[in-house]
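Only the coordinates and a few stated rules stand behind these numbers; no lab work does. This structure is a prediction, so every number in the text was calculated from the model and none was measured. Cβ atoms are built from the backbone, for glycine too; each structure is taken alone.
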Structure 1
Amino acid sequence: MSVNLTCKLSDRLLDSNQGSSQRQLAISVSANASVDGNNAPLNLCLVLDHSGSMGGQPLDTVKRAARDLVDRMHLQDRISVIGFDHKAHVVVENQLVDRTESIKEKIQSLKASGGTCIDDGIKLGLQETSKGKDGTVSQLFVLTDGENEHGDNERCLQFSRLATEYNMTLHSLGFGDSWNQDVLERIADAGGGAMAYIASPAAASEEFQKLLKRVQAIGLTNAHLVLQLAPYVRLAELKPIAQVSPDTIELPYQTEGNAIIVRLGDLMTDVERVVLFNLYISPASYIAENPASSTIPILTAQVRYDIPSLAQINSLSDPVTITAELVQDFTPQLDSQVQNHLLALAKYRQTQLAEQKLQQGDRAGAATMLQSAAKTALQMGDYNASTILQNNATRLQTGTALSESERKKTRIASKTVLQTPPNP
């Protein structure tokens, strides 16, 4: 098992006469499938809300989706289930998926009652998941249909960050329309996972299966990008790093000596993680010291990662060096793939601005930003997202408030590509 690492500048040409030039660098990272095609076993914990509001069809649907999930897991995988209302309890202790009927019976025993305390569910989920984490890919699916009325949202985020420190990934699933998308997005972002929206009971099984397929494709875990910037190259000061695939999120970074460290988390064999870096480069200063050079070094990139199937930690990929070409007669030569990644980030940020304006009561401003986001989505070939964003902009322009469902669809459309763009 190894890493696929590719790097592309938004434009490989630099005007040698410029004092400073801005470039975006897209780094794509994925796991290279193992020779035998087998990844490490999955260690999955389902953290399920069974508060009073889940009563009837919602809980019945979730239990059915969870049971179907168990049937799709492998015998060497591990499963645990946590139920929570205003407190959490273990429904299925961490164990191998070799007694499926017993596991499914325990899931079926869940009854709806009480309030909602998401953080207690996450805390107990981490404890149960930790029992089976050696040599496995540890993942938590946290599902809720409501506000964290009996809990503390900041505590949820603390537990989500703690999960990543112990090489566990946390995904959030919002069921229905009464959950808080701000909270569940922050939980998923902090936990290194994805946020899913289950708009109706009929969609529960599909969303569970999509997440299961994603985590079953994980080959490497605890991945970090390690970058060494060359002299005359610096990161932009404001929001310099963002992931744009498979989900869009502003990424924090740390420094270790002269290195910039960015945590990526899990690496999948079938989907790349794509990270954008906003760089400022000083060609004229470099040429002043290297007048005979026709290229300028930009950075060296490596990936540090764990291989759970081999119980190896802190493996390091071969370094990849990025350079740009210095030219006197500069004509832009934009890279179409990087431009598409930039559109994905623009769509996300435009939608964020729209939501901020909506919170401030500025419907006209929100509609304008949603229209911009819709046009951006159309440019990148994300037609489904474009339709959602434009329809919501139109509703605001006609004086109609957005429903909770429409707000949630907007958030999902901002973070993911709902339709695969055509090849450039």
Structure 2
Amino acid sequence: MTLNPELLQKLANTAGTPFWLYDAATLRQRIADIKFITDSPGVQARFAMKACPATKVLQEMQKAGIWIDAVSGNEVLRALAAGFQGGQEPAQVCLTCDVFRDNALDVVLKHGVLPNIGSPGQIQDLVKAGYKGAISVRVNPGFGHGHVNACDTGGPSSKHGIWFEDFAEINKAAQAAGFPIHMLHAHIGSGPQFDELVDNLTQLAEEFASFLPQLPYLRSVSLGGGIPHNYRDPQAKVPLERLKKLFADCRERLVAAAGRPIGLEIEPGRYYVAPTCILVAKVTDVKRTRDNIKGAGATFAMVDAGFVDLVRPAMYGSYHRITVLPHDGAQRPEVPIVVAGPLCESGDVFTRDDQELLQPRDLPQPEAGDLLVLHDAGAYGYAMSSNYNSIGRAPQLWLEEDGSVQMISRRETLADLLKAECSEKLSV
């Protein structure tokens, strides 16, 4: 996204700060990238909508023929409301979860979406609920990781999926319940370097190929997401041609192992949306601490966005590029700055490392009234925002390719925060 300081200031004056701004052109380019790498016979892309479930984003996916991977009953309902179809012919929406909570089972029964189970007990959950239909099985292949250990999606430390050596037992339980397995699924994460990602995906396809003789009803195999986005280098490019060939080759290997047509799916989340959105905040003050026996002092730029808005840096030390837009347009020298938010929480800092230590960033000397931009906030930004300190979530704005801007969700008010509170007597 190309920053337009004049536009951002106008939006700040109109919508207030902080606010989220999505760039339609960037999103559509990322969608086009995924369409390119899945433009081979029998290959289908999904969107892991947990990364950014905004209706406007879902509608862009639906128009492009991208299917949905949902992880809760409400995500399924959001996808249906955005225009996706329920049912399994085809399974445009898949529900992937390790636990059926809240309305998940009801949604599966009512809308017939494909349940992608990640825990053995879910088979009996479906039986007890009266489910009749096919299932998908999420397998933990024993390898794969995220950019930090807390984001591991495969291997012994991951809670996701059914351990690969236990698959035969799960297959027997599914057969006994009358649930044909239509899809095998795994997700190995987007943490590896690209060559490692290719090796992991190839290994995953080979492991799944070994399962196919046991699965006469299998229709497709999902290799999950994992296409990386470089948060530090906006010019970094993913070798799309290589991915396209990889997915076509993996699909051919699966077809050969099965002796019949088998589809191949991928389900990126981060890659589509990470660069499509920025979080814009205002600098409210600059203050300093001094060196003492506890450590070095720092210069803090206080801003009105916090981890209620973008939690990733506080949660696991994720890196987001930062731009300071001086209110007077002046060129200022760069100095080491810690960017901190408004919350009553010491961890409300955007410039920290994955060891939870302050990591000052060289930025133009900020002043009160400047705008500060946190880049690449589209993936798990608004989606993971909260109401801590009773703060309403910031508005989401959408920048169209013709330069027009619309608000796609307003700033939350106290009434929004209180509307779920009640005083209802329960019969116990």
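Quick one: helix-only ellipticity at 222 nm (-39500 (n - 2.57) for each DSSP H run of 4 or more, over all residues; to 500) came out at -11000 when computed from one of 1, 2, so which one is it? Considering all the candidates, the number was obtained from 1. Each of 1, 2 could give P(r) over Cα pairs in 5 Å bins from 0, in percent, for residues 222-293 alone, but the derived value 3, 13, 22, 21, 14, 11, 8, 5, 2 comes from 1.
Ranked by FRET efficiency 1/(1 + (r/R0)^6) of positions 62 and 262 (r between Cβ atoms, R0 = 30 Å, to 0.05), structures 1, 2 are topped by 2, which has the highest value.
In this comparison of 1, 2, the computed figure 3.9 for distance in nm of label points 7 Å out along Cα→Cβ at positions 110 and 390 is attributed to 1.
If mean count of other Cβ atoms within 10 Å over residues 238-245 computes to 14.2, which of 1, 2 did it come from? Source structure: 2.
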